[in-house]
Every structure is written in structure tokens, then in C-alpha cells.
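Chemist: Please find the structures below.
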Structure 1
Amino acid sequence: MEGYLVLLARYSPVFVGQELISEIEKNCEQFGIYYPMAYDAFQKNKFAADSMYFHHSYAVADIPIGQEYEAIAYSEGGKIQADSIQKCPSKVLCFFTAFKIQPSDQAMRGHHELSLIQFVKGLPPMINALVEITERKPLDTLKRKEIYLGSESELRKFALKQKAAEAVAELLEDIGITHEEDYSVLDEERTSEINKKIKKMAVEKYKLEESDVTDVLHDGLFALHLRNK
């Protein structure tokens, strides 16, 4: 799922019209246009129908302008709600840098940035759950309500991996492991025994691939950390 995008907040159309677009134009005039093709895309699409400006989370990979997604999902508390996953075609019209905001031709890996996204069949009601940006102030994401864009199969698999990770955390707690450090100091025989249980659960119960087991274990240990920090 290296191409998926996680939306953290949506920009109010009023704020976009009164402040965001003028700030982008001012930055381009003052600092020069970093990405001419992206600037052209912005000028062409800045008021595109059924589009909205978003603040997105860390991109797990470089994502280019024009990236298309087929599905959408709602996430709360860091967990995708499996029953929320649905077909919802969308397309990235433009990305924007986070610092000295101006059009960018990609979402850079590891960065929080902005995006202008168009929804082919109209704005989905699901996005209304996101925090709305109406003024210049630090973004409140404590509620952790997020929207995922990706392929339907990838989002469903991601939801299963999250459930499996929670199950791993419970399994580890049941056998007395409450912190990652407890797991790291186990002897090889004990580690192998636990890993076999995790693999069996991930493959048989959650229908994941064997190649996903390492990720599930890692995410389970992180979930354990969050439970006991």
C-alpha cells in the first residue's frame, strides 16, 4: 500500500478562497515557482468541481500529481473501520509543500503536506468527519479521525492487518509480555514458539500472507507499547 494517502483535515472553502490561495500566489511571487508543471496544474484546477483541499499525513512513498485512487475508508483512533470501505474514485489534482506553501509535483515521502483532490462522483459525506481548517492555528488531530484513500483490496487488507496486530498485542499480554523489551530479551526457543502462534493466527484467522507476519508482529509490539506506556 505504498501509494495510499491519509487525510487528516479538510480546508474550509471560505478559508481557501479568502486566505489559502492568496498565500500560495504570494509565496510563488516572492520565492519563485519551484515546480512549473505543478503551478500550471494548480492554476487550471484550483476551483475544480467536486474538489477539496486537504492536509495529509506522512506519505509512505513519493506520490505524483495525477495519482488516482479507487476507494475510501474511515479511520478513528488509528484503526480503519472495515465496514466504511467503499468504492469512491478520486484523483490528486495538485500537491503543495508544507513550508512556504506552493504547488509541488509530488507528495514527498515522510512529509506532512497539502493536497487538492477531486472526487469523480462528488464529494463523499465521509470527509465531513475530518477536522475542518477555518483559521490559522495549530492542527488539532487528537481525535484521530482520518480518511484513507487507496485501492479497495489494499484498504481491506490494511484493516485486517490492524486487527491482527491488536490480536497479537492481546496474545503477548496473555503470556506476560507487556513491553517490547520483554519480547526482545526472550531466548530463541521461546521467540520461535511465540512467532509460530502469531503466524498461525495471521494466516488462518485473518487470511493474511506469510510475508505480512513480520509487519503484524511489529505493529502488535507497537500496539502493546501504546497500551502500556
Structure 2
Amino acid sequence: MKEASNRVKQLVSGFFIAFIAGCSSIPFQETARVSLESADPGALLERFRNNSPESFRLLTTVVFQYNLDKLSGIGYMDINTREKAFTVACINAMGVKLFELSGDKNGTVSHFTLEELNKKGDFAAVIGEDIKRIYFDSAPSSGAKINRKKFKITFDQPYGPGIMEYVFAGAGGNMVEKNYYEDNTLIWRVSFYEYRQKDGKIYPGGIILNNYKYGYSLTVRLKEIQA
């Protein structure tokens, strides 16, 4: 990630000035309510799969919030959805390295984590699991249960000990939510906003993960695609 360091530092100052200026509770444009009554769920899902990238690098800003505590940073993510592998490095507004992690389906490895971040637990493990929730298992299987409503189509399927609900909506018919339930209780939700396109592939410009079980949120804003 050395070659990315200078690019990150160039963008840090501008981002944090903009962030301090303020943002709403949902700092992204809401998905438009467009009728999907005539949409074919199978075709919609197939198009989304074909348009989703398998391997890519993103420059993003992240805000991790737990109660009144807030951690902001900017960094690079390398994601491989086929291998279910990732690498991420993040610095704060002062250019101080916050963490560098890598992981796959077998777990997360911390190559560096600022000591202060581990005071309340294994920070690397938390961030690693959230990256997997956001970027992996990004589409339901062909056997998922389909539910149709006027403005959205949902696909439900077993996921671990619970149920994953994939919600598709908007003019592009893209995935706008992943909701994970256990015993009919919503455990966590990932919301996707403002899809962008590059080289025929789509990327959400804004992402919000809410973990209702542990009471924290993670907001990711896409700054640059390096597919």
C-alpha cells in the first residue's frame, strides 16, 4: 500500500474539512421509489450479478460511531469477492495510521492496529467482520424466496443461524439493503446508496452499516474507484 500513501494524504485534508462542515444522519441521496411491479426478479438479479465487480480497489472515507465516540479516517480497500479476501489500511486526519488489516473466509489478521482502538475489544475483528458483511455474499442464491412489493423486490434465504434478506429497489433495480435476522430480530443492516458505474461495473457511492445488537454504525463514502 506504499504507493497509495501519498494519494491518501492528499485527500485527507479536503475530506475532513467537508466532514466537519456537517452531514445529516443519512448523508446520501435516498433511493428513488420506482415501481418494480413489471420487473422480472430473475432478470433483475442476474443483471446485478453481472454488473458487480469481483476484484477491485477503492479509496474510501470511513466513520465508525459507537454512542458518542466517533472515529474518522480515509484509506484504501482491496476486495476480492470471489476469493472472499480483503486488505484495508486507514489513516486519520493527522496522517496517523489507524489500522492495517487483511482477511478472508477463515478470519481477519491485524498487521497494525493503534493501541487505543483495542481498549474496548478486538477492533480488528470487528472491522474485518463488517467489511465481509458489506462486500461479500452480495447477492442471493437462485433458490432464495422471492417477495414482491410495488417499490421493491426482496430475496430471503438461510444465512448461518439466521436469515438474510436482500432488498432490491430504485430505477436501476440494484441492491439497496442487506438485512440479517435471528429469531425474527434484526441484528444488522447494510444500506447501499448512489451507485456509480465504471468500466461496465457498479459500485455503491455510499454505504451505512448499522449493528443493532452492539449499537454501533459504520459509514463508508466512496471517493475513488481503481478497479
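Chemist: Looking at structures 1, 2, which one was helix-only ellipticity at 222 nm (-39500 (n - 2.57) for each DSSP H run of 4 or more, over all residues; to 500) calculated from, given that it came out as -6000?
Modeler: 2
Chemist: To continue, here is another question. Looking at mean count of other Cβ atoms within 10 Å over residues 38-45, point out which structure of 1, 2 has the largest value.
Modeler: Largest value of mean count of other Cβ atoms within 10 Å over residues 38-45: 1.
Chemist: On mean projected area of the Cα convex hull in nm², for residues 134-189 alone, which of the structures labelled 1, 2 is highest?
Modeler: 1
Chemist: Let me ask you something else. For structures 1, 2, calculate distance in nm of label points 7 Å out along Cα→Cβ at positions 102 and 126 and state which one comes out highest.
Modeler: 1
Chemist: Sticking with this one: Out of 1, 2, choose the structure whose coordinates give mean count of other Cβ atoms within 10 Å over residues 158-165 equal to 14.5 when calculated.
Modeler: Of the options listed, only 2 reproduces it.
Chemist: Now a separate question. Quick one: Rg and Dmax of the Cα atoms in Å came out at 20.4, 64 when computed from one of 1, 2, so which one is it?
Modeler: Of the options listed, only 1 reproduces it.
Read-outs throughout are calculated quantities, based only on the coordinates presented, and are distinct from any laboratory measurement. Bear in mind that the values here come from a model prediction, so they are computed numbers and not experimental data. Cβ atoms are built from the backbone, for glycine too; each structure is taken alone.
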